[in-house]
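Pasting the structures here.
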Structure 1
Amino acid sequence: MLEMAYDIIAGFPAEENRLVDVLSSLQQAMGYVPPAVIPIIADRMELETPAIYKVIELTPSLSLKPAFSHKLFICNGENCTRKGSFALIKQARESLAINLFETNPRGLRLEPFRCLGNCNAAPNIMLDDEIHPHMTAEKLRSLLTDWK
């Protein structure tokens, strides 16, 4: 994968005013700007590494993390909250080693969700497009084993 990044970087002239073009090309081709290539870009364009990170930070279309391909929503509607959704969030964070609104290396993003509309079977989670009712921390830990 880094070979692809090297090829993209090499395809641009080593000019400071082409930095956004290089970063945008990496983002488009790879889905993100791999942090491992930042020093290479800095060397090639004779820029300071922090300056490149600042450009990425200030450009909404650029990201240093791969886009997520899977999602885990934990319902935090009123009924689910009363029946233990905070414990589920804690378990998911521990199992996946990420915080809310982050994506793990396997491409699973963790987010709270206002209401999944399955209140009678609270607490609920949704993994991709499948709702899992009556969730417990133990069941969630087991479900997430393959997502670590």
Structure 2
Amino acid sequence: MNKKNRLELIKEIIRNNKIASQHELQSQLEKENVEVTQATLSRDLNTLKVVKIVDEEAGHIYALPGVIETEDDPKVDYFPIENFKYIKFSQNLAVIKSTPSFASSMALIIDQLELDEMIGSIAGDDTVMIIMSEGTTPDDLTKALRRRIPALSEKL
């Protein structure tokens, strides 16, 4: 199976199953007669920008990032809002605190929005640091995040 078809199969498996680990995903692929190494699977998940979300039944499971396209202002239809704690500002920096293991997923989603109000982000285990663009105020960034990630409106 070529890479394109394998990636499509991985997306289908993640959409239709609660997959909590690479090992589980690898087992599902083997059921479809697709053998991959853990390293290849890891690269595939990275290529697909797969994130982990909380599931009440299965714990943390894989999910595909989702974006709803509306004109020139795409909005995120999934953001791990239940894991967002708060955001604080200092000069041109914003720091988001999350529950452990969710900062990288949040940073990835925010980075994919390519907001003019920010240069980029760095994520640890439970902290996302956002570097705001020159001249951007905390209010500017907060409004942009609310506009593009509607679920954040209740937290910001």
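Read-outs: derived from the displayed coordinates by stated rules, not from any lab. It should be emphasised that the depicted structure is a prediction, and the values quoted were computed from it without experimental measurement. Cβ atoms are built from the backbone, for glycine too; each structure is taken alone.
Quick check on the output: 20 is relative contact order in percent (Cα under 8 Å, 6 or more apart), derived from one of 1, 2. Which one produced it? That value comes from structure 1. Across the set 1, 2, Cα Rg over 2.2 N^0.38 Å reaches its highest value in structure 1. State the single structure among 1, 2 that was used to calculate distance in nm of label points 7 Å out along Cα→Cβ at positions 11 and 59, giving 1.5. Value 1.5 for distance in nm of label points 7 Å out along Cα→Cβ at positions 11 and 59 corresponds to 1 out of 1, 2. When distance in nm of label points 7 Å out along Cα→Cβ at positions 107 and 131 is calculated for each of structures 1, 2, structure 1 comes out greatest. Comparison across structures 1, 2 (criterion: mean count of other Cβ atoms within 10 Å over residues 99-106) gives the highest value for 2.
Calculated for structures 1, 2, distance in nm of label points 7 Å out along Cα→Cβ at positions 35 and 51 is largest in 2.
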